[in-house]
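Heads up, there are several structures right after this.
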Structure P
Amino acid sequence: MRKILFALLVFASFLTTAAHAIEAKKAFSVKIIPTRAVNLEDQFRGILPNRPPFVPVLTQVSCGEPFEIAVFFAGATIRESVIKLDGKIVMTDANGKKTEIPFKTEIPKASGDVSGVFLLPQSLRVICEPDDPKGLMLFEVELTDRFSGKTANASASVEYGDPAVPKPDAKAFDKVGSYYRAPCPEYIVPAFREFLANLPKQKKREKANFNPLPQLAFFYFLLKENPQCVPAFAELFKTLHGEEKYMAGIVMAFVSEEAAKCLSPEQRKAIREQFREKDPFSFEKAVEAWQLDVCWAEFLVRGTKAPVMKIVNAMSLASDSVTIPEFKKIAKPTTQDRRKLMNGLTVMAAQWSLGSLVKSHPLIFYYVEAALSRGEVKDPVAAILAAKAVGIPVDVPKKKTP
């Protein structure tokens, strides 16, 4: 039986321009898009109006693979900053069976140009099960603007079939490197095999600085978004030995309770004790350089705003830091001096990585730009450093001369 969840997404303002998703015009219109993207809400509330969100379109799914049916609309009537809509989504499976889901919604705090594109604050989440008929699934949406009485329709289809097979000559790690832009769950397990194959070179290159947690975080977030891939990952885990098995075990121990059951009690205890019962991939603040890389792993998988803001807020450590030249001048550095040095190195790493990745990921710029313009970055030093890193002009107050 197919699992269907029609979820209410709680967020305030949905206005933006999405020319690639739906033609923005004054006539009431609607567009429906099947997607694996998990960052649509973040994009619609986390970037400024007229910045185009990125929505990868899904055409084929396999058993157990979660996806969403997102609905975009434009030209709705706004009265007293409110949009009122009635609608329904009808899903028709390959055997012709129809499932109708009606809904009624009010969008408060809607503002801006009525020709702007909005994201419906509900999404249809679908997971196909083994007993569902293979073939084309059709999704149709009917949306009525309750203020104007106008109705708009749209449809999209998804092919439910066998899992996609990774190409044997493809570099799997490169395939999942920007997962949020081009989701390809079939490459998760092959990419982990590549990671393990490259471990000896990485250890030799990094020597005392070797830390695999950032790469393991990548697979942690990939499996979080693709629970259907956990069984295949678990099967790979069973074939591994020694250090390789331990690496895979770290991911399994924290990605889900179900995955952790695949570990022996001894394995699970050893891993949990190593990390003091804390999930190393989940933290509120990034205060060490390796945690910045974990944040980037989350962003590259999910494309969400939260990990980018952790990078930005980490720059607030600059207020309690020393530079390398300053540290070298200290005759007898204390523990506090060393901590300040590490803070300074973390700030440098945050600023460098932000400036480097923003060149190939415009979404990072959009998130930072919006956060700065809305005053969401409370620490003034972090705000200045973040702006400089992404190339936003800032006015730095000049020091007054005595």
Structure Q
Amino acid sequence: MTKAYCIACRLLLTILLMNSATTAHAAQNQFWVYIGTSTHPPSKSKGIYLYQLDAASGTITDKGLASEIGDPGWQKITPDGKFLYTVATAEKHRQSIVAAYRIDSQTGALKWLNQQATRGEDSTHLDVDPSRSLAVVANYSSGDLSVMPINPDGSVAAPTAVIKHSGSSVDPDRQTHPYVHSCNIDPSGKYMLACDLGVDKIYIYRLDPASRSLSDANPPTVSVAPGSGPRHLSFHPNGKFAYLVTEMGGTVAAYSWDSTSGQLRALQTVSTLPPAFLGYNKSAEVRILPNGKFLYASNRGPDDLAIFAIDPTQGTLKLLGFQPTGGKGPRDFAIDPTGNFLFAANQDSDSVTVFRVNADTGMLTPMNATLKVPVPICVTFLAVGK
């Protein structure tokens, strides 16, 4: 073998490796964006819509309707990226279902698998345990949780349990009985936390994937301020903290989280609202940047996002400012896996506003990319080709 031939071989190998690395890097920056909507009249929505985000360039491409289905509210994509589950509305008023799809990660297409009734009313939220053995569904109007096994092929089975909450709280209009608004499985997969707006409590359950069941933790509940209405919760990426947004109180509560004992310990409660705002508000969502440095909470009143810095050691919050969402009623917002973009779903103005995120300061800059989506209420990301 000649020296020139060896050099040519090494050069060719280097080029191939560089091309492979470039292709892999490009793939890591491509994401499918699934947007669930309300199809209830007068909405003109038809179901779940699909977009493609190029996180390197910030380009967003409309891919059309991913699935035609009634009121696909909250969505969950499994960690392996193979399946998407959504709560939706059955034909009868208030009766809800969970629909299961297999995802083609190369095209973003959703293949219908099946649906099952939740046996609850107005399901608003669901989560799936890391082993994909069960889904837990929050049923808002009936004030209960549905435990639904997941079959090996990804389809969802009928509920094996419906867990009823009890009690009430101080608001005579909105807290006369339980209203379970969300259910959140902790990163360890050992516990599930359910936020009940109607009774001002966070319920803590032990999760057993093997038996596909829930049981009360010790203690089984944590109370929040009367009349505050706990709505949604997010765990910090380090698994040591949890953050609750209250819909009626307009606050974020910070907790330490012990995944060994299943215990929350209150650290701090801060307002999500601008000091000068005196109008009616319903806070909605809380999310944390993937780097763990910043937290965002949405307000449906001033129609903005409150921005907080997270103390990495204590888990406490420091208010940095507010960013208008450019629309009305930001019910949900989501941050892409790279942490560079935030999509704010403005339910009452049929729009999703896209922001570029400064990962060093937490500040948001609006992009020239407002997506026209009818009544958007949930945003979910998946890496292309995962």
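Observations on the structure shown:
- Which entry (P, Q) yields the derived value 31, 22, 11 for semi-axes √(5λ) of the Cα gyration tensor in Å, for residues 240-367 alone: P
- Identity of the structure behind 21.6, 89 (criterion: Rg and Dmax of the Cα atoms in Å, calculated), options P, Q: Q
- Structure (P, Q) behind the derived value 3.3 of distance in nm of label points 7 Å out along Cα→Cβ at positions 168 and 328: Q
- With helix-only ellipticity at 222 nm (-39500 (n - 2.57) for each DSSP H run of 4 or more, over all residues; to 500) derived as -2500, matching label from P, Q: Q
- Given 15 for relative contact order in percent (Cα under 8 Å, 6 or more apart), calculated: source structure among P, Q: P
- Highest-scoring label, criterion being distance in nm of label points 7 Å out along Cα→Cβ at positions 208 and 352, among P, Q: Q
- Calculated for structures P, Q, distance in nm of label points 7 Å out along Cα→Cβ at positions 200 and 360 is largest in Q.
Bear in mind these aren't lab numbers, they're just calculated from the coordinates by the rules spelled out. Here the structure is a predicted model, which is why all the values come from computation and not from measurement. Cβ atoms are built from the backbone, for glycine too; each structure is taken alone.
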